[in-house]
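Given below, in the form of structure tokens, are the structures.
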Structure P
Amino acid sequence: MVKRLITSLFLVNLILADSWSQEDLHEELLRNEISTFGQARVLIPVASKPQIADICLNLSVSSVRGKSVEIVLSPLTIDWFLQQKFAYELISKPDSKGISTASDLNQVLAWDVYPSYSQYFTLMKSFETNYPSLCNLDTIGTSINGKYVLVLKISDNPGIDEDEPETFYSSSIHGDETGGFILMLHLADYLLQNYNSSSRVKNLVDNLEIWINPLANPDGTYRTGDVISSPTRYNANGYDLNRNFPDPSAPNTVKQKETLDMVKFMRQRQFILSANFHSGEEVVNYPWDRWSRLHPDNDWFNKISRKYADTVHMKSPSTYMDFLDNGVTNGYDWYSITGGRQDFMTYDLHGREVTIELDNSYITPAANLITLWNYNWRSLLGYLENALYGIHGKVKDKLTSEPVPAKIFIVGHDADSSQIYSDTLTGSFTRMLYPGTWDLVFSADGYQDKIVENVVVTDGQKTEINVEMVPISNPVDTVTTPVILLYPNPADKLIRVVLPQRQLGLINICVYDNSGRKLLDYDEQSYEDIPLIINTNNLSQGSYNLVVTNLQSGIRDKSAFIVVH
């Protein structure tokens, strides 16, 4: 009996030792993959949507198909992933043999090879040199490793900030999703070359300001040097830049340089319509990504997304862009993310952005780049044309005809920051809406509210209105002093804090109730153009005082806010 027991224990120990060694081997393989290539893709089975949502808060999910979740691990997330003891399958690294690098600039312009980074830089400069009356080259910022994040402005008067709707195309914020990078370069070339021969192109360039950023994450795409050989999803610090934007659901995210530069650039413009391009699936994804509730303009978003996909289907095989609802999805219905650029542009900046997944292959083989263009170029033009439709107008002072920066709100419709604002310098606005009849409310500091009723929106047409605001008589003279701006106030679950210049950097935040009791006390890093977010979930209904202290200068600012639940 003792012998049998000893034998059994010996066998159990052998099995355990073998399982431990297998686990160690798998972990070593995974860590080696990340060390060598900067990332590793794994597939895990998931049982429920709440479980997927929890994973999305901690890891960079690249796709969800049925009950399988594809995750891209980085040096920053590997430890958390292994701690969870997920069953997983390591996905083979994409074959980089499909990345043919051009020998010179002429070969790049054939659009069936990838440029080196230096060729990309030269090509962008050549657009400006060859078409000075149609485009300007600008820089959004630089990457961690000092590569330029370039943007091209295409317009009939590119050197002037014209009173025209502004649109923005941006690609490859995930550096290993390469098809959109070449598609954006090809689009810029197409617009410039065909301005004088295509009435459709001329209409777009004459009536819009079109900004194109082909490569938002150059360190990810050109991870190993001047040519694309082993691109990674992440920036040089290992962060997923499309999970890095300001988000009320993830207020403590460490903002990366590329994100800060992009946020500053987008805040300086007033992009009414934008799209960012990805790969890994083939689908048009529209807001919201982070919330289950629908955007107030959900019908409009669905319509323009459906039009993009349906136009693609006219010139592509039936198997292309057929994912989910035949190439269209609401973001949250697919899977939720926080810190995405799409929701930031749509919520914080009051624009309208979608995410367009162009190719099932993350790295589009060079041989397929022309095919990708042939499938999508008509849709790329059609998407921009949405900015020409809807309600366009100007808001002016009735007495002086000076422009008025007004909030434009639709009662019973707008919510979740879906309202828009007229331009501060010109008073112009564009509100894209689903066809129908709408009542618009215009409000501005120092003016009486103005209601414009029964504004008709027709599909594919522009409706123009001019609005005159009546000043409130005998306004009190005031001197504008930079102060803390809080919104929304009253607040429910969170409140955003826009700080004056003197409070940028390392600050201390304290919240007191009316009796002087301190309820919150913590330090935070504040950045220009990015509001701080204070979670008010744990504060009871009532009035509170916020005190912000700059820990370097000692300057203190105070403001009051109200919490309602």
Structure Q
Amino acid sequence: MSAARAVLFGTKDGYAAIGLYALALHSASRHFFEGLGLCVIAGLVLELWFSRSRDRLGAGVVAGACVTALVAYLFIAGLVPSLPMHAPDARTMRGQLAHTAAGLCAITIAVLFAVGDRLGTAVVRSVVGGAAGLTTIAAGALLMSISSSDRTGPSGEARPNVILISLDTVRADHLGCYGHSRATTPEIDRFFSKGSIRFEAAFAPQPWTLTSHMTMLTSLQPDVHGVNAEHGLPPRVLTLAQILTDAGYLAAGYVFDLIWMEERFGFDRGFHIYRRFYDDARSRNRLVKVLLDDLKVERFFLFLHYYDAHSDRGELPYQSDPMDRTELTGTLRRDFKVSESGGRRGTDLLWWMNQAGATLSEEDRRYLVDLYDAGLRSLDRALGELFRQLEDRGLLDNTIVVLTSDHGEEFLEHGKVLHTQFYDECMRVPLLFRAPGRGSACSLPTLVGLVDLAPTILELCGITPIPDMQGRSLRALIDGEQDTADRRHVLLVDEKGHQGLRTATWKLLTTGAGRELYNLCEDPGERLNLLTAGMVPPHAEFLLRTLEQEQVHASELRSRVGDSGNGSISITESEAESLRALGYLDEDF
């Protein structure tokens, strides 16, 4: 029973199918021993049953065989104890075949228990010997997979594991550790209060899940990597996962099942395991737990993308646990609508508001923010479960944990909702590093971007970033050393390729509608466009010249990177409808 269960679970893991034979060996052995204790107990109970039934009428033996077959089937198929992450999905052909195989194994086991002694001593000895042999092989495989794991670099130094967590649509100023007045993220605050670095001024390159995540993984700006709704990643571009894989890491990506995160855009490049799940954070944690059990014998890079804070297609714009809505909205309201919207709900309503130029009363705007905070609190509680898994396994002694977001969210600060503009509510994101060996936590005001993420992770792992990366490593800052990189500005790039600059004092935006310039020290809310107000400061000329230089550099780098070749992408009408419902496409797409 234990061996059959291990084979079925190992097949569901799929490691052997993608060439991860050492991991498959370890996983199958672990599954074998996890089930062995229960099998021994069940075997003793069933043997007692049969020993009392064999001298009586055959009905007892038949009943016992049926019970044995049922118990064996439920156990082998992962239904009792319930393990939904490994139980085959009966709605698919492969799942139906798996259940059939589990049933045949169960019947075979029941026959052996019922009439095994009548088959002769040789058969019984063969079965017992085979079971003992399987146990010995599994134990040897488990020890071999543990001892064969290589966790050092070429110079013999220990290399850390890396876990990169991306929380889709999470703006920095709504986290407790970034100064939010509400208890939205107590678990994140606690976890990153030890041995961590918090970057106070981290910015996304663009408020779009697709392009911003690709910048995280390539250290190229959106107008250089060229990924958009119609083009995937050019073949010449190396991703963070590829570089770590070449250095001996096992790379796994567990992301939300969103069109923008699909393999066709190039997100799976370099990952041994890349899987998309349409689930919430709590459900995902059960899958991550199983993966961590297997990965603990490997040096690994794990990319986790959570979508829980993003607006939704449900009745309310942002989903959350009822307890969090009650706590953070004051009263549990069951409705959120604009009378002129034609009955639209959820993200569709928010998208309509942007298109129609609609607004909200201050009470409704506050309620919208409350719903967002409630969703963030529910996500944070689930992340607490993940953090405790890491702590309980002792992984933090040799694991870098990075938490960030692809963009923020706006609540009518500049007349719109969702994340369609380049103001700080959409562009400023959390960036937290927890690294082994660090003492107390600290925060840094240094201006950084998501483009800096990949080279930082590589240097923390003792790997030299590739020359074409546009980001600059933050390793010196994380290690408390002097940073020599020029960090006077970060780039912002819109979907049409127009660039902008954000410095500690100034923000310069260039869009199809014109240019905007803000003095962030005097106008942190970005209300007064100095260029249209006729208040052009002397520094504006320097900013424009810097922007021109960045545009020339981006053009040169783009020519080296190349294009997508034959990698053009078409969004089907059904996919477009799904994206419109999430606020990603306009009606004319």
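Summary table
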read-out: When relative contact order in percent (Cα under 8 Å, 6 or more apart) is computed for each of P, Q, the largest belongs to; value: Q
read-out: Structure (P, Q) behind the derived value 25.8 of Kirkwood radius over Cα pairs in Å; value: P
read-out: Among P, Q, which structure scores highest (criterion: mean count of other Cβ atoms within 10 Å over residues 232-239); value: P
read-out: Source structure (of P, Q) for distance in nm of label points 7 Å out along Cα→Cβ at positions 336 and 552, computed value 3.7; value: P
read-out: Which of P, Q yields 0.60 [FRET efficiency 1/(1 + (r/R0)^6) of positions 160 and 184 (r between Cβ atoms, R0 = 25 Å, to 0.05), calculated]; value: P
read-out: Identity of the structure behind -14000 (criterion: helix-only ellipticity at 222 nm (-39500 (n - 2.57) for each DSSP H run of 4 or more, over all residues; to 500), calculated), options P, Q; value: Q
read-out: Per distance in nm of label points 7 Å out along Cα→Cβ at positions 64 and 440, the highest-valued of structures P, Q; value: Q
read-out: Computed 0.65 for FRET efficiency 1/(1 + (r/R0)^6) of positions 40 and 216 (r between Cβ atoms, R0 = 25 Å, to 0.05) - originating structure among P, Q; value: P
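Coordinate-derived values only; no laboratory data. The structure presented is a predicted model; accordingly, all values stated were derived computationally and were not measured. Cβ atoms are built from the backbone, for glycine too; each structure is taken alone.
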